[in-house]
Structure P
Amino acid sequence: MENFIERNKEMLVEMVSGILKIRSVEEAGGSDAPFGIGVKNSLIYALNKARELGFKPINIDNVLGYAEFGEGEDVISVLGHLDVVPEGKGWDYPPYGGEVHNGKLYGRGSIDDKGPIMAALFGLYAIKESGLKLSKRVRIIFGTNEETEWKCMNHLKDKVKEPLIGFTPDAEFPVINREKGILNVTLRKDFSVKNTEVSVKGGERPNMVPDSAEAVFRDDFENPFFNNPDININGKIISAKGISAHGALPEKGKNAITILMTALSKININVEVKSIVSFVTEKIGSETNGKSLGIAMRDELSGELTVNLGVLTINENFGEMIFNIRYPVTASHKEIVEQITKTAKEYGLYVSSFHDQPSLLVKEDEPLVKTLLEVYENFTGEKGYTISIGGGTYARGMNIGVAFGPRMPGMEEVEHMANEYIGVNHLVMLAKIYGRAIYELAK
């Protein structure tokens with residue numbers, strides 16, 4: 001099996017390059033393309049490739065799909081996603097070019113998660129072509145709404161009745177059996193008088209550290225001295241520059257919204273807008289642990305809580321901000337929402353909505369975990385172990401599921417960042433690891 005993958009690695013690279021050329025960022029769509037035409041096209045591409053490789057492709061209402069192989073009542077699932085976060089700025093190579101430079105395949109989704117899920121498909125292809133026998137069915141499942149609301153996961157559970165048991169190639173090695181809870185909280189302030197003085201916009205998604213934010217004034221304003229190279233003033237516009245990062249790792253980025261709010265705090269603006277600025281500067285600032293919000297916490301299983309202010313909008317009628325919070329597996333989202341509500345009230349803000357994804361905890365003696373650790377050890381020669389992450393993967397939506405790769409310990413973290421890439425050699429190795437893992441679970 002591994003030799004087959006090595007001999008056909010150019011085919012794998014070409015397959016991944018092709019899907020990276022499709023911009024599969026969620027957009028408004030219709031019944032035929034529920035998450036936008038780009039996401040649909042990415043799904044169609046993956047299913048067509050599955051057919052070309054000799055698998056039976058199943059398209060479930062253009063919401064998601066899967067490639068199936070083998071026979072038996074039991075099913076092993078490998079669940080990945082084809083949707084991606086917006087590309088952002090600062091790319092050296094086209095974000096949807098699928099180009100190889102210096103042994104790296106560049107493109108949004110290359111490591112998160114198009115490259116890894118296509119590597120899993122290729123690993124299953126190697127099993128089939130090598131004539132290895134399985135006693136269980138295997139499904140390589142292509143989700144399309146992982147980066148936002150997980151609607152595809154709910155649809156999958158409505159349509160497919162077999163238990164979801166397996167792994168997602170969407171985090172890091174060795175094996176992730178603990179994932180923090182993910183809580184998105186929206187704070188809002190409705191203005192009693194129209195704000196015609198300034199509009200503010202920053203960020204695109206709650207789960208991304210925003211790399212840009214901008215305030216546009218209607219009239220000239222007194223230009224105080226900003227001793228900050230990340231702030232630029234051009235006439236009536238103040239813009240802030242940050243560094244994007246995954247919302248689960250806000251400490252890896254630089255938040256353009258909080259940088260901009262610090263600048264606005266030096267300007268005389270109307271009192272209702274000022275209250276939002278004050279909330280951000282006083283209760284968020286440069287913190288990523290929620291201490292000033294009153295929600296700092298940690299546990300031994302999963303570490304400390306993190307907070308990312310991912311989106312902020314101020315217009316004529318209201319101000320609104322969306323926080324992405326990753327909380328320990330032993331905590332409850334209810335106590336966090338209650339504390340944020342209390343703190344926000346001091347500034348005239350209220351919680352307008354929140355959405356929670358409960359945490360994940362799979363025991364270490366679970367056969368799935370033990371098998372995947374053995375595969376990891378055999379390929380790397382390193383001792384396997386379980387870890388916890390702040391990221392949220394499809395594993396938490398499975399009956400018994402964990403995250404398995406694709407990033408090796410110590411490897412550069414480029415998910416959700418400019419110049420996202422996957423090493424060509426790493427991609428080939430993933431196909432081998434996932435192929436072996438699928439075989440060991442389904443043989």
Structure Q
Amino acid sequence: MTSLRSDDLKSFEKALAIGRPPNVATLFPNSRALIVSGRFIDRAMIKKGKAVAIAANSRSEAVTRGVLKAAQRANAAIIIEIAKSEGGAKPYCAVSYWNIARLVDSLCNELHITVPVAIHADHYGIKKKQDIEPARTEIPTLFEAGLTSIAIDASHLPDDQNLLANIELHPYIPKWAGYETEVGEIKGKEGLSTKEEALFLIQGLNAHGIFPDWIALNNGTTHGIEAGSEGIQVELTAGIHKALEKYQVSGAQHGTSGNSTQRLKQIVEKTRTTKANFATALQMIAWGLEVNDYGNAKLDENGEFIKIKGEGVSEEVWEKMTAYAREKGLKKGDYKKLNLPFENLLLSQPMEIRKRMAGRVEEFVYHLLTDVLNTKDTAPIVIEAILEAGSYDPGPKATRIEDPKDWTPEKIAARAASAQQGKAPAGSFDD
């Protein structure tokens with residue numbers, strides 16, 4: 001790991017003393033891991049310009065280890081995250097909302113990681129009105145467990161209910177925490193997100209004094225294993241981001257699987273994106289599967305994954321994993337469900353195997369950070385921002401410009417009912 005120069009070390013020590021949020025400082029009083037609010041990561045990407053932070057869905061210890069090592073090599077600020085489906089109350093991963101901060105903190109101290117790391121609760125899903133009440137209790141527990149950022153994803157609901165759910169749950173998010181909202185997921189194959197939908201959500205939040213750091217869109221890609229070739233709609237994304245410009249919200253790019261490095265570079269260059277999620281690719285790479293240049297797993301002539309001998313997990317363990325998948329009737333897109341039943345077996349493998357699993361992830365992520373997403377050397381930008389703020393909270397980017405009287409619950413419902421929103425070309429979006 002790269003050691004800090006004298007001046008950099010002094011800055012790091014100061015940032016460590018003041019930059020960690022209260023929940024992190026309480027949980028890890030003796031730690032030297034610079035775990036920060038997601039707000040600082042977003043601001044660093046904006047300051048560098050045309051830079052996008054990787055938000056790595058850390059489904060396993062090997063993935064988390066590899067991502068952190070890559071970030072340290074690239075001197076890049078990073079986001080480590082887990083989604084509700086992956087690590088919520090009904091998970092398919094051993095890494096969860098409630099242990100991911102402990103895993104990250106432990107690895108940062110073990111590996112002498114000095115780059116800033118935000119820990120994000122991705123896709124905290126609200127799929128029906130009845131989900132709101134238990135969320136009032138559960139969301140605070142995520143921050144008590146050390147998270148520093150959250151995505152409230154009520155995009156499965158109609159537009160007015162999506163907005164109202166965000167308004168209702170926002171008081172349960174610490175004021176200093178990173179905050180992401182989402183629009184369009186309910187549309188699925190019926191159509192992509194529109195400017196009107198995004199403006200409705202962001203304007204309504206703004207009227208209530210709520211200023212998201214990021215907005216995620218249904219912009220033409222899928223989660224998991226990409227089967228088609230349409231991919232992320234760059235011009236659509238850029239247009240929506242332009243429409244939202246005065247509200248100072250950045251883009252969060254979900255579902256990067258199936259998109260070439262060239263497409264990702266276009267997202268960096270042409271949009272206001274500062275956060276890009278990587279999940280399935282990192283899982284497949286850690287296991288030792290053959291992937292293309294953007295991490296999408298290849299299939300052989302029989303439609304089976306191609307395991308590279310001597311890479312990732314051992315051939316014996318891979319056979320156990322595939323046998324389990326056949327027994328459970330798991331399709332290729334459901335291999336993510338192997339994470340929970342096999343994590344302890346993978347942790348029990350010889351160090352050589354564990355190292356090569358993390359090593360594959362490290363090389364892949366390092367390439368993305370340095371050659372694709374322009375995130376190299378963003379760590380000092382975060383540290384500088386912490387020192388300038390003199391705090392663990394840089395504050396919101398935006399101010400209120402919408403009139404609250406125009407965005408009462410009754411007027412929100414009326415606006416949604418009367419809206420004649422256009423449809424973009426049909427897309428595919430799979431949660």
> P(r) over Cα pairs in 20 Å bins from 0, in percent computed as 26, 53, 19, 2: which structure among P, Q?
Replying inline: P
> Here mean count of other Cβ atoms within 10 Å over residues 52-59 has been calculated and equals 28.4, so which of P, Q was it run on?
Replying inline: Q
> Suppose you compute helix-only ellipticity at 222 nm (-39500 (n - 2.57) for each DSSP H run of 4 or more, over all residues; to 500) for every structure in P, Q: which one lands on -9000?
Replying inline: P
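No lab work stands behind these numbers, since they all come straight from the coordinates. These figures come from a predicted structure and were not determined experimentally. Cβ atoms are built from the backbone, for glycine too; each structure is taken alone.
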